[in-house]
Structure I
Amino acid sequence: MSVYHAEKPAYLRQALQSIADQDCAPAEVVLVEDGKIPDELAAVIDAYEASLPIVRLKFEANRGLGPSLKDGVDLCAHEIIARMDSDDVARRSRLCEQYRYINSNKIDVVGSFIEEFNYNPCDLNIIRKLPLKNDEIRSRLGRRNCFNHMTVMFRKSKVLRAGSYQDEPYFEDYGLWLRMRKQGSKFANMPVVHVDARIGDGFAARRSGYKYIGREIRALFSFWRQGLIGWWDLFFGLTIRTSVRSMPSWIFQKIYMKILRSKTSVK
């Protein structure tokens, strides 16, 4: 988990509590403080050091998510690592179920569905589903990110072999999955919700607009030059994806909620 100065203490407290409530306790919780954080955030972490095996990695300056996660992975003492965002809520069975799955199926990265919420878990009843099987994920990965990042559990050795996380703003995880695909890693998603993911107000604006589009175009060209995506994947990204993101945020939000997500009873 990575935290920085703009996090809300109440959200971080909720995220850490969901880890403390897991049916299977983690051996360690590596928490990267990406730059100086306010006293209120530090107090939340201090309070959970009594109930969680927190290992803190502190940096004076904010460097971004990619470098923070890279250093966090390096610090992890164990082969199996679970990712978590500092404002989301893990369901109690997440670690147990994913740990059993990744080992019994010899998977390198396993993710799951998320249920998105604004203020309280389940207040939207919107599920983000993704492809489940390795072949389907590998075939679709060139055109879309096939993992909910805050749900993944992966093998440290395979992540390091692929170059780990890199400084690719907004696309740190997508770049990693593409590099892991190139090295032959095996993927899966479990057809169950393991994390309640906070989207909050303004999520459409954060995922659209010219700043995001510029970052996406640079990332796509970088992936193409590295041989991680093909010509048609690049063309699709530069046309379809950027066209949708260039729409007014209220239109993008409607597309996001009505087409890219589904209302379902999956739990």
Structure II
Amino acid sequence: MDQPSSSLARVDILGTTIATTSYAEVLEAIGRPPADRAQLFAFCNVHSVMTARRDHEVRVALDLMDIASPDGMPLVWVLRRRGRSNQPRVYGPDLMELALPYGVDLGWQHFFFGTTDETLDRLTDSANRLAPGVRIVGRYAPPYRALTPSEEDDVIERIRSSGANVVWVGLGMPKQELWMQRVRDRLPGISLMGVGAAFDLLSGTVSQAPDWIQDRGLEWAYRLWQEPRRLWRRYLINNPAFAVLAVAETLRVRFARYG
């Protein structure tokens, strides 16, 4: 399988390569998908990196992303410690909020794939308020199970026939990354954006943490408070393990670099 096309520098964080990018670079890249396959974007956080450590298939999928941005503040802090002192966070929901109006004059046509019909209704309303003139040419809320081959064929045909050139994928990590990798050769000239919870946040279905909480890397605590039963294992086990492993790896990198 072809390697990612992006020329952005990448930094290995616990086995996952994260692009040292910015909102401006991602927005520019969305409009330049290759002609022979889809262009893939992932927005990575601690959950992404720790899942990839346990699951080789997920790790391969993330490595094949054209841009895997630092979506979570812990990854941003690691990049800054590794010499990228000005590295910003590139957060999936904020990128989507920027991209919808950005693409109006460029003629971008959007397809929403994920979540529920109710959330897609609210997301569409939010997108129209946020970006008057935005072109939403299709949407699909999949069942809460793996798609059958015929259902996947139907989704691919819906996207192709819609004329979409940007597909927002809100299936959750790692399901969305695995799906994007699997179908990329079937959707040439399209940018696939794996934005996870962005659908719920931009639609207002789930409340978003205030900026001051996000800036301090405490969004996990806010989300844990909202959904403790679903998220406790992800945050109370993954986060401390990531912190220990990332510090150890950063020390090894520094020692190797400077002796």
Output -14500 (helix-only ellipticity at 222 nm (-39500 (n - 2.57) for each DSSP H run of 4 or more, over all residues; to 500), calculated) maps, among I, II, to structure II
Out of I, II, which structure matches 0.35 when FRET efficiency 1/(1 + (r/R0)^6) of positions 85 and 173 (r between Cβ atoms, R0 = 25 Å, to 0.05) is calculated?
II
Computing relative contact order in percent (Cα under 8 Å, 6 or more apart) for each of I, II, which one ends up highest?
II
Note: semi-axes √(5λ) of the Cα gyration tensor in Å, for residues 165-236 alone at 23, 20, 11, derived from one of structures I, II, originates from structure I
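Bear in mind that the values in this text are calculations on the coordinates, not laboratory data. Given the structure is predicted, the values throughout are model-derived calculations rather than measurements. Cβ atoms are built from the backbone, for glycine too; each structure is taken alone.
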